[in-house]
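Once you scroll down, you'll see the structures, which are given as structure tokens.
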Structure I
């Protein structure tokens, strides 16, 4: 499954980042239509995560992982007929829905890994996905230079192959005895009654307001000031590479210190404050690369400190048989955070000429506020006796 996580991100980042360029340059579609298509893909994934989580808890993670693989492969192949608008939207829907089926089930699968801590497991998953994110665009550029059809076919192939491999070789953990007996209503009610989990989801919206800004806000900002295209490529590759290098050492350190709230708070704060390096105006190309390198370092270290521990806390807070549903619900909040973050970033970037630096101050405020909110949540939770403590 770890190798699959790498290959899946490789295939995804091989195609999706280049899709908008292809639709605009080769099919001459309007920016509005392309935006709607990409929005449909994102909405179908984020909006249907809860459905995928519920289905995984009712029927087990294996069928959902296999179904997600098959739908992602079909969706990628349908982009071959992107000149037909109906097929283009169907491809976008299937690609997004596949992620909604696969992701909560995969997260639940990883949370049940034996012989390794949850934090270490999610750190390894993060490394595998970052490696795919690093190599995907490079492979995609090489393939699209030959043909878009070849790119779609190569991106889809791993999903077909792993669907077959998982069908016969994936030893998924068994469902909890009562999980398949729970109705959809009961599964959702279990989540809605889990107040600490809901509070965690609300606080972590700040994390997701920031997580997408390297690939959303930074290209827009660099484009506003006519920065060279390779500067954003350098930033994305630096983030992925640094994440791969620092993830396991940081996770090992967090387990030695055994203070998850401290690491999560520090990660959230650093994630936002790191953007303040963009306040300094680079005078030369080398200064720009150093500036972007520092941003990549701060951002990558911040996510390495926080994300595995956040995933661990979600799994620990979910009652047996409801882990996938909890992950699905968590990603609903993530989707809202992504949308809010994109809207706020777009608005402040439009004001960059009149109020320089507003975007970076906003990101620093979001990160710092999220860190303080999580600290408050942790302190208030520690003051409240847990049900297990009351029973003891």
Structure II
């Protein structure tokens, strides 16, 4: 086991008001000093993030591409931008700087773009039958195949689409042994962990019959699609959605964090619902009842030496959980519409996070100054982004 760092009961906070954020951006500094756990080293100079966004209005067109953060110049700019057919969801980095973009549930398209922002491939999954995309895609361990979460709307069952990496053509379908599969990740052996959200939905994405919810975590053998493991939590109204490893899964003590979203009938029940489940390799548990006050974790990323950051755009907060204090959860970012997260190494080891907010790209790190870079133009980030490169 890796030794856990000593933690204070109140982790460092990147906590600013809307007024202060706007004043900071208007002044052109976008720099927010925060308490530190350790002496900060030289700051990183650059980060390239793969992202999806639209204009400030909900009816504005959608795009995917890259954003380039220059920490020294305190500027955020576009690398490239690709117009999209409709709203996207999950992204996957491709060799050479391109992206694979998956449409939002119930998804009908997936496209590939190169590092110059040119669309080089696009498929319409409606031509394949009644399966629709669940929003996330991941490559196999050998890089030859892609796995997509899907729902077969003839049966309502969750499926994994096994696709050729180059052509995007579907080669096979595997059962997820659940409903509403959402995100999927590889483990150390190259097998799949899949979060079955458990929510019955119509083809128009309307939630129905929530009393039939059946969320679960499953492990799927990538050699043949066989079920290797199946875990549930006690509360059937908690939907398992997004996942992150606390460290590379090849490390034997890596934890799998799962962001949850409450679907209880009563608002009071949703507001006090936990938002994090953790899988330790054998058991799936809910380590803390502390939450965001809403019961809705939108994204999750590794943070602070084996911990997790969980965002809640409805509560305008990103919280930190750590296995050294498993019953605690504390805010580290308090800015409007905090949503997309990505783990960020930063200038020193420690586990920082990049956070999309209403005002721009925020960064949090336990041993470096926080920073907030304004969006290059009025825009609203979508649910997820990925760190492609940092220097």
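For which of I, II does FRET efficiency 1/(1 + (r/R0)^6) of positions 247 and 287 (r between Cβ atoms, R0 = 25 Å, to 0.05), calculated from the coordinates, equal 0.35? Structure of origin is I.
The value -27500 for helix-only ellipticity at 222 nm (-39500 (n - 2.57) for each DSSP H run of 4 or more, over all residues; to 500) was derived from one model only; which of I, II is it? Value -27500 for helix-only ellipticity at 222 nm (-39500 (n - 2.57) for each DSSP H run of 4 or more, over all residues; to 500) corresponds to I out of I, II. If you line up I, II by mean projected area of the Cα convex hull in nm², the top spot, with the largest value, goes to I.
Look at relative contact order in percent (Cα under 8 Å, 6 or more apart) for each of I, II: the largest one is in I.
When Cα extents along the principal axes in Å, for residues 47-150 alone is computed for each of I, II, the one that comes out at 46, 31, 19 is I.
If distance in nm of label points 7 Å out along Cα→Cβ at positions 127 and 183 is computed to be 3.1, which of I, II is the source? Source structure: II.
Read the figures in this text as sums done on the coordinates, not as results from a lab. Predicted, not measured: the structure shown is a model, and the values here were computed from it. Cβ atoms are built from the backbone, for glycine too; each structure is taken alone.
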